[in-house]
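Following are the structures in question.
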Structure P
Amino acid sequence: MGIIMLYKKKRRSKISMKKCNELFKRYDNNPILTAKDWPYTAHTVFNPAATIYNGKTLLLVRVEDKRGISHLTLASSEDGFTDWKIDSIPTLQPDPENYPEEVWGIEDPRITHLEEIGEWAITYTAYSQGGPLVSLATTTNFKEFNKLGPIMPPEDKDAALFPKRFRGKWLLLHRPTPAYSGTGAHIWLSYSPDLKYWGNHQILIKARRGGWWDANKIGLAPQPLETQEGWLLLYHGVKRTVNGAIYRLGLALLDLKDPEKVLNRSDEWIFGPTEEYEREGDVDDVVFPCGWIHDKATDQVRLYYGGADTCIAVATANLSELLDYIKQCPETEE
């Protein structure tokens, strides 16, 4: 009995030390939203986009119904942690009559404010009969939405826009998945003059190979965050194990004037599933953020993420600490 208790004590100590080394600190009252909080029947709620609108934190939440089809619903909060006000009906629904690529639902949005045109751009995954693809909608008030339709063909996901143009063109981060899995799934860049027609496609960050935490398959997490040091990216890596996949998070820093240049990339993951609500759910061992918000007054970054494809949680970090960390990391080649 004594040996068993000693083993358990050591094991708890290691887990605690690991948590202290993570750059993001979980909110004590996680998860902040579950299907039980929803004003209508839902199976799960997860993977929310995040932005500030009219002084409030706004989440555009992926809601999966009991058919297995997803739509998007708004939740808002004064402080970004508590007292969430949720739309009584779905905010943005699939419309397969007019947009046939949405026949099996819309998922995993990211929100970018395009100050130049005074609109918010919402990139999301439309699940078509040919596979998932990237679609785009814009809004000025989060009540009325202008769907632009697909901007990338299947199979493509994990997309977000930069908030400004570069050399006169809009820039999109996304993750196409090739039919031949041996080539890996990487983060790509594409350019557009009008948000509709996209070209100049190129790989930005490659998935590593071998036993790395981010080998073979990576993808963008939230929208890119502009800082004085460069564009801060948070991305997920998928580790395949005999017990299934594990989704963890790493950082990269891009040049402020030329985002095609990767300045730094973390070798280690900085956030991974450790809590019960992250390790057990519809899809075990998943932390999947689609939105973050930087409070310039406090330097705090709030990261909103789906836990195990079942609930929504939030974690916080100081932007200065994230930048200090990533600037010490090398630009890692494959």
Structure Q
Amino acid sequence: MKILITGSSGHLGEGLMRTLAGSLHEGIGLDVAASPFTSAVGSIADRDIVRHCMRGVDAVIHTATLHKPHVGTHSRQAFVDTNVTGTLALLEEASAAGVGVFVYTSTTSAFGQALRPPAGAPAAWITEDVRPEPRNIYGVTKTAAEDLCELFRRLGGLACLVLRTSRFFPEEDDDASVRRDYDDENVKVNELLHRRVDLQDVVDAHLLAIERAPALGFGRYIVSATTPLEPEDLIAVRTDAPAVVARRVPDYAKVYGRRRWRMFPGIDRVYVNERARRELGWRPQYDFRRAIECLARGDDPRSPLARTVGSKGYHPRAFPDGPYPVS
């Protein structure tokens, strides 16, 4: 199978291209930035280059995007041009070329305001049934692109699956108080409880989506590490996460104590991946429980792929108040 990977110079794109290189499939990389994993350098909004890259392609995995870290540095029009117009170009050219499968990388940020329950309310249990309430141009354009995918399935018969991924980037947190109060690795392991996923598991979900798309036709799926938390924990975990986690994963306190790490005092949302596991046959490996087991042995909890790809950064320059300007 010949698979076009957009955004092939980014975190996920490189992870996919590396994985495809060791498989029976052929990966074709398209990105605005040159890299060893990019076959064609150009914009997804450029019809000529998209049409050229689509020749002989069996499936598209569309990871290219302007991200949340670009909100403070790029115009709203730039987000529309890349995330909406670029996606439309890919969908139309894929349909014209007879491509059978289109997998779109979206984001849990699409849920927006739904991720922030009011004070005194339980933590939000986020499934695909939660209605998105985008908070910024990033979320607006990602949900618009999701709707384009659904439209092309309904009108043109193109099998399209949307994967709403949670955090898998290794860059520092954009919240200055989090960076000040927690070790960076501590933050990322904490997040595996409710809002993070390892790059290897994200790659696996995308490749499974290609296999399952013809049978499923269309679907939206949350791609996040399997949480040990349960719906009955949502009230308590909002105000006393350490106690709840200690009940669910008893070994965590000892491991954290040795490292002088801390659990967040409260958790406001929990991403639920049950539908992706059930319908895609996805079996994510790198969850919070596994991280605690690795740390207890002195091992790195990240996958080999995540360690290999490493940090990409979202901007060519540094900012005084964080990894990127928050808008």
Parent structure of the calculated result -3000, given that helix-only ellipticity at 222 nm (-39500 (n - 2.57) for each DSSP H run of 4 or more, over all residues; to 500) is the read-out and P, Q the choices:
P
Of the structures labelled P, Q, one was used to calculate volume of the Cα convex hull per residue in Å³, giving 153. Name it.
P
Mean projected area of the Cα convex hull in nm², for residues 54-157 alone derived as 7.1 - corresponding label from P, Q
P
Comparing FRET efficiency 1/(1 + (r/R0)^6) of positions 102 and 166 (r between Cβ atoms, R0 = 30 Å, to 0.05) across structures P, Q, the largest value goes to Q
Re mean count of other Cβ atoms within 10 Å over residues 206-213: value 21.8 computed from one entry in P, Q; matching entry is structure Q
Of structures P, Q, which gives 1.3 when distance in nm of label points 7 Å out along Cα→Cβ at positions 62 and 94 is computed from the coordinates?
P
In terms of relative contact order in percent (Cα under 8 Å, 6 or more apart), which of structures P, Q is highest?
Q
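Any read-out appearing in this document is the output of simple, stated calculations on the displayed coordinates, not a laboratory observation. What you see is a predicted model; the values in this text were computed from it and never measured. Cβ atoms are built from the backbone, for glycine too; each structure is taken alone.
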